[in-house]
Structure formats: C-alpha cells, structure tokens
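Each structure below is given as structure tokens.
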Structure 1
Amino acid sequence: MLFRILRGTGVRGLAGIPERRGMIVRPLLGFWREELESYLQDAGIAYLTDPSNVDPRWTRALIRTRVLPALESAWDGPVRERLVQVAHSARRTDRALVAEARQALKRSDVTKDGRGFRFVRAGFSRYHPAVQARALAFLAERLNVRLSRGGTRVAVEFIKGGRSGASVDVGGGLELRREFEELRLGASAAKKGSSTVRIEAPGAGEASLELAGSGFRVTWSPAEQPAVAGLSNDDRDSYSFLPENASWPLEVRSWLPGDRIRLGGGSRKLKRLFGDRRIPLSERGRIPVLSDAEGRVLWVRGIAKAGEAGFTDPGSGVRDRSLFTIEIEEC
C-alpha cells in the first residue's frame, strides 16, 4: 500500500493486493508475518525466506525494512494496523465503484464484437467521472489491457467533449472512438493492417484480403450463367458486370478519400454515401471497394453497385453477352 501511495495510486491501489484475482488466490494475506513464522516454528515446519525481501536495492524491501519501521518509531500508535484499516475502507469504496460501473455499462447497452465494445454515450456520460473511469478500466481488462491513470483520464475527458468521428488513444493498443451517439473501445486503427487484391484480367482466381484487421476471401471468374441472370443485382457479397465496360486491371481495396461511385442519380462521394447510411468511421475501412484502372469505383460491398459498368436493364441487348463475377466473403 505504501509503495502504491508513493507511485500516486487511486482508490483501487489503496485497497492493496486482492485476495483473489482470476486464478490467483492468496489465503494468507489476512495474517501478519510474525503470526505465520510463529505458527511454522511451533509446528516444526521448515520454510524458505526470499533474500530480496530485505535487499534495500528493491523499493518494496526498502519500505519494509526502513520506511515502515521509521514510521512506527516516530508515530505513537499501531501504524501497520491503521494502514490496513485504510486499505479495507478503500476496498469497500472500490467495490461500490465496481457495482456502480457495472450498472452504468448495463444501462448503456454494451455490446461486444470481435473489434471491442460499443455502448451508448448519452447515458454513460451522465455518470460521475470516477464511475466512468472504473467502467472503462473494466472493459479494457476484458480486452487484456490495463489502462494507466493517464489513459483513463484522457478517455473520461473525451467522453465529455469528443465529437462524432473523433478518437483518442488510451494506451495499450486501444482507442476510444465516438461514432454518432455511440462510443467504441477497441483496437487502435494503427494496429490494423490492410492489403489490396489486384485482378489483372477477366479470368478466374482467388486471393485473401485484409482490411483494417478483418479478413476476406475474394474469388473471381467469368459468369457461368447468361447475362440476364446476373442482372438481378440482389447479392450483397457478389458483383457481376460486362468485363469490356471496365478498365483493367481491377483492385479490391479499402476506400480512399475522394472515391466516388456513379449511381442512378449521379456521382456520389463514398464519404457522403457512408454518412447517409450512418456507417461509423471505424467500420468504413473494413468495407471492400472494387475500382478499375481509371480509379472508378464499381462496387462498395454490401452498400452500392455502380450503374455504369454494364449493370443495366435486361432489355438493353446484353442477354447473350457473358458477365464477369467477383465474390467477397468475410472469413
């Protein structure tokens, strides 16, 4: 406890070492060292002593052998017992914070996916900053990250004033992002890699694609069905078009600033299209985009298909012409 005070701990650190933490159980924390040594000696049980416990090169040993005895000699009263009382009080306070933090998360509709946690900002932001900090620490631990005090402080400040689409690095490879009226705690974008699949000519093939940490399987081939069958445009995971209407080679990639797609009502920026569909910024980099050698966007998987790449009405005279099909499946 003294060691943590010197490091500037909060309530959780004041509580001292927990008796239980996951698979670790410490059943002897409730006994003084003198009690344990006396018991072992009376029972005739041999024991080992760690020499580092009294080596002043280690801070914990320095506190144990010099600082604590100095306090006991200078202060009239049971110093160790009173420190333990403070730790018990801090532990009760921390348990109350944990209970309130769990309630805050429950009322904020927390959901988890493979990329982290999402929860509603409006309700969560009404809780006391100490409760928010404890709740964020709890979520981070479930992502195998222990937030520092600085990271927690930055996160709490961001919850109060962060704008939609912005994010903040909270440490440990995690970021807190606001997406419209939701908050997302998950892996930082800098930790997520992306690749590109290049299709040189309208033959057949397959390749793996990674976009912002999500994996996809891309396959392509001339359509086996007549052109009319491919004109339904219903499948969100595939796109069929007349190969002569595209400029080769093609690329399957993540979207880029300035990307546009021509739809029935004219050309639209993908940024505007994503905004109209209320697709969060953190999700946009995971959506595969098909473009040709001229930079034209032909297909945004699951979102939109261009109206100018031979994807026309069945009565337009393409019944006897073969289509080219690309399929993208998430792994």
Structure 2
Amino acid sequence: MKKIGKQTIKFDNPPTISECSSIVGPKEAQGPLAKYFDKTLEDEFWGAKSWEKAESKIIKEATNMVISKSGISSQDIDCVFAGDLLNQCISSSFGLRETNIPFFGVFGACSTFVESLSLGSIATEAFANHVLCATSSHFCSAEKQFRFPLELGNQRPPSSQWTVTGSGAVILSKSGNGPYITHITPGKIVDMGIKDANNMGAAMSPAFADTLITHFNDTGRNPSYYDAIISGDLGHIGKDIAIDIAKSKGYNIKSNYNDCGVLIFDKNSQDTHSGGSGCACCATVFSGYFFKQLREKKIKKILLIATGALMNSTSSQQGESIPGIAHAISIEL
C-alpha cells in the first residue's frame, strides 16, 4: 500500500469483502430496506434484561452470523476491529469477549464502521489473512446515554435523528473475488461550532464534505467515477447541507449521492424526523443492502463515507461544540 496525495492510501493488493451480515431492530424492520437484512427483531430487548445487554447480544449474533455465512473458521480470523456508541465500547467488548480472537476496540462515533474497515484493510495488507469488522448501536441505550431517558417522554425536534438499533459485521480477506476496498481516505476533525446535540447532520456534514473533496483531489477522480456516493448518517438535513457544501467547492454530487440515514427509514410513515443515525446505520445499510447490490453487479463502484460526531454527554453539558469526523473507503468490483 502507498499514500497518495494528502490523506489517501491506495492498496496494491486490495482486500476483499468476503461476507457481510446484518441484524436490525423492530423499527428498522418496518422500513423500506427490511427485506435486505439477515435478521429483524420483534422487540428492542431480544430476551435480554437491559437495552445494553440486548445491544451486546445483537453484535455477538451478527459476528457469529458473518463467520457462519463466510465458511471461514473463527480460528482463521486474525483479529477483530469493533466499536459502538456506549461508554468504553461495552457493547463490543462484552458482546465479543467469548470469540477468543485478538480484539481492537475502535471508537469513531457513527463513523466507526468505516474506521474499522479502514484499519482492517491495513491489517490485511500488513499481516492478516482474515479480519472481522463490526459495529452496533441501539436507540434506547443511545438515548439514555446521550440525551434523555425514554421514560421522560421528551419531545424530539425536527432536526433530530433516530439511532438505528442493530449491528453490521464484515469479514475482510487478503485474497478473493471482490468487491475490493481499493482506497481509504481517513478524515480530519472538522468543527464548525455547532452545539445542538439534536442536529447531528449539521455538525457532521462539513467533515463529510472535507473528506469527500480530499478523496477527489488525492485520487484525481470526480463524482461521476462512482455509481454511488453514500454517507453514513447525515439524515435529510445533513444530506442537503452536504450537497450545498460540495457544490460550493465545485463538485455536483446530487445525481448519485444518498445517505444511509435517509434510506433506512420512511420519513413520512415512521416519524423519524431527519432520519437514521448511530454506528449501526451505515453498518446495516451497507451490509444488508449495498453489499447485495455489489454482489449482483447492479452497482460496481461505491464511495462510502461514514460520519461521526465526536462528543459525549459531558462535553455537551459543559457547552462544548460538536467536532465532526468522516472516513471514506472506495469499494470496487
């Protein structure tokens, strides 16, 4: 692998996405992409005693599922990159503690899925034959930690997003028939001073635009090179802002750009306001929907840019702004 341009890494032997799995909660199971997910849940607890325990169970089962689907023995997986939204990444560490596979805990907020895939790709180029990457989130546990306990019944403003309940898991392999991760463009922290924790789209969209434009400058590509440019979870408001920022920089992405947070819910019938968010938003939509589109060769080139808000409840209470991050991977057949 080699660095090209300012921030992008190009792989000489690009890793293959061997298999994906996805599990989602009941609200996601009522959305427009329901048929693409491997498993849908009837309730948020899934037999567990708490929302946090349920989230750990979800990521555990998603990783077990992707290993089973791939036909690759867990003993042949060299390491795991995984993360979530909860403090100290307890969903991932508790959910995967029985795997007996070397574990790297990753936190990039809602960008964690692509961050894990980026690090996993570097690992396959450097030393690993197979790497497992996984992320999870849960609406109830996220609301409890970041905003308000659900019991309070607080009103959510129109700019707010609905944290996706679910998990997506991927196995990357040193060799295979694709689709391949050919480039990664790690993002910089971009902070435009947004302080509203109920408007994640506005906080994260400048970071998305920064990474998008950097990727184009580093690779010499333009928006038309890709069949689809997909952001992680900007939602309806953030998506519109991202289009405007890109256009102001000379890039028209409107024709082939969409957002996982926009795709996973039906805005009119599901009352999710600005759309979906959370680590599982990008992870489940890619693992459930876009991976199948690639496998069936309905699309051949995707630029996947996951976005994250690098804040916690303490920083918001102390009046801090919300730094944004966005990591990009180029996926090609």
Structure 3
Amino acid sequence: MTSMLNRLLLSRRRALQGGAALGVSALAAAPVAQAAAATASDAELQRLFKDPIWNRDTRARLEGDTAPGKFVHGYATGVVHSVRPGEVIKPLFGFEVFSGLRVLKQPDGSWQRLCRELVFYRDLKTGAILEEWDNPFIGERVKVVDIANDPFNYVISEWYPDPPSYGGLNKDKPPRRPFVLPWGLINDTVTLDTDIHLFYPSALQPDKWPRESAGPTNQVSEMFRYFMRREDVLNPKLTHLPHNGVWARLTPWLPWMLMGQTPGHIYYMGRFSSIESPEQAPPQVLARVKERYPKYLTAPDKWVDPSLSSLENYAREQKPAPRKP
C-alpha cells in the first residue's frame, strides 16, 4: 500500500501498542489494527483521496493485480445506440467486452498498465454474436468487424498520463499535474469517475475511406463510473480491488457500418466489472475468444508500442469498401 495509508496504520498501531503496555498483548493488537484500517474515518479517507502516491497505487490495484505474476480479466456488456438529428435515439445491437490486464511495478514506483481487449457485437433479439448486420439506414447487409486492440498500454504514476497518441495522430499534451482522481464516498461505497475527451485527426480519411470515414477528425469521449467497497479499498492485503461500474462511449459511426459522413454518431452504454477467471464470461463470448483470439486469455507481460484504438487498427487491417454505384 501507499505511504500515506501506512502512516495511518502506523499511528493507529502506536496507539494500540500503548494499550499493549497496559496489558494488551501485541498479538491481540494486530487484528485490531487491521480492523481500524478498514474503518478509517471519513476525514482520514478524504486525506488519502488527495495523495498522488495513494492514487497511483490504488489505481494500479483497481486496474490490475499488484501481486507479482498475477493479472486480471475485465468484462463489460451493454447496448450500442444511434444518435441522429431529428429522431429518437435507437438501440442498434449489443456489445461484449473481454480484456486481460496486468500491472508491472517500475523502479521509480510507477506501474506499467498492460492491456489487450476484445469487443464483439451481438443481436439484441437472439443474443448471437454478429458476423453480419442489416443496416437499416443504408439498406445493406454489412460485415461486422470485431475490435481486437493489442496492446493498449499506459503508465500509472503520481502524475496524470498524457492522452493516448494513437500512433502520433493525437498530439494533445496538457500541462503536467498531480495524479489526484475524483474519488467519492456514498455510505460504505467508494466511487471513482474517470472521463477522457479526445478530438484528433482520423486514421480513416474520407478521400481513401469514403464509406467508412465519418470525417477528417475523430471526436471520442469515454466515461467510467467505478464502485468499490470501502473496506476493500482500505484493505492492504487486497492486491486487486473488486469493482463494478458503468461505461459510456461516444464515437463516430463504426466504420463497418458504412455510414460515411451521415450526420450523427454512436453511443455505447453498459456495465463492467473485473472477473476472477475467463469462465465467468458468457459461454458464447468465451468460445469466441478461444476460437479466434486465444492469446487474449492472458494479459500482456511486457511493454509494446504503439497503443492504438479500434479506428487506427481498422485502417491498418481492413480495406476500403467499394463505392456504391
């Protein structure tokens, strides 16, 4: 755990040791100290929330498992919607996310966050994972392209990381600032809100990708809302923080939808959690991973560049669709 939490534990242990001098044994005091850590006051917890080192190490425990050699899987599910001017938002298809994530401690105390992730799309009526989809907006059956991002890495330190560069396309470099995240507390639940908003040149330029490209730039936002048990956050024995949450993503039309520069965009909305093993994912998701993407059953074990999003990977791996007659 972090130095600030250790200082909190130390101060409480000293108080307990004073009790031991009055006849309370150190052996009996140890579990009491652990219980004290799990019942830190709101004021003590709020002080931890403002410590960049505590933020760094707690975020590493949330994203991965800080025990040497261990990693975690993530799972998310939800619905992809269309957002078009002049009409109601419409659900289009479901999505399923499966990921493997590892954190590696570095000599300077930072953590390399190593991740690979998959996204499949499913039929809302049957639940089947889609290979093709009837696009009602263009009257065509289109080929569905899975998302397979490997890697998607960044460094967790006491400073906010730079936004992803996406192979050099995103050149935004905000000022350096301490890594203090917007934690919250609702009764015995610790919350965390993390948002990212990007606007950068698209790897799918309209002149080369007339049917896939939503325009010369990408406007993308992702919003995560995490929920953790207070006692877990304050438990130094937990090297991974179990959590649940909700995730929203706003992005241009998916390129395989062949919407071109039709006004509107895509809205993902779903829920996520870490899972203890791949078998906790839905059977059809796990079967797809094993059949097509078996390396995603484990997390990466070393840093690799570049980290690209699904749009950059699409530009590298797919070919432009034929123009409509």
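No value in this document is a laboratory result; all are computed from the given coordinates. Here the structure is a predicted model, which is why all the values come from computation and not from measurement. Cβ atoms are built from the backbone, for glycine too; each structure is taken alone.
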The value 25 for relative contact order in percent (Cα under 8 Å, 6 or more apart), derived from one of 1, 2, 3, belongs to structure 2
Rank structures 1, 2, 3 by mean count of other Cβ atoms within 10 Å over residues 112-119 and report only the one at the top, that is, the highest. 2
Upon calculation of Rg and Dmax of the Cα atoms in Å from the atomic coordinates, which of the structures 1, 2, 3 produces 22.8, 90? 3
When 1, 2, 3 are compared on distance in nm of label points 7 Å out along Cα→Cβ at positions 120 and 296, the highest value belongs to 1
On distance in nm of label points 7 Å out along Cα→Cβ at positions 176 and 200, which of the structures labelled 1, 2, 3 is highest? 1
Ranked by distance in nm of label points 7 Å out along Cα→Cβ at positions 272 and 288, which of 1, 2, 3 sits at the highest value? 1
Comparing 1, 2, 3 on distance in nm of label points 7 Å out along Cα→Cβ at positions 128 and 160, the highest sits with 3
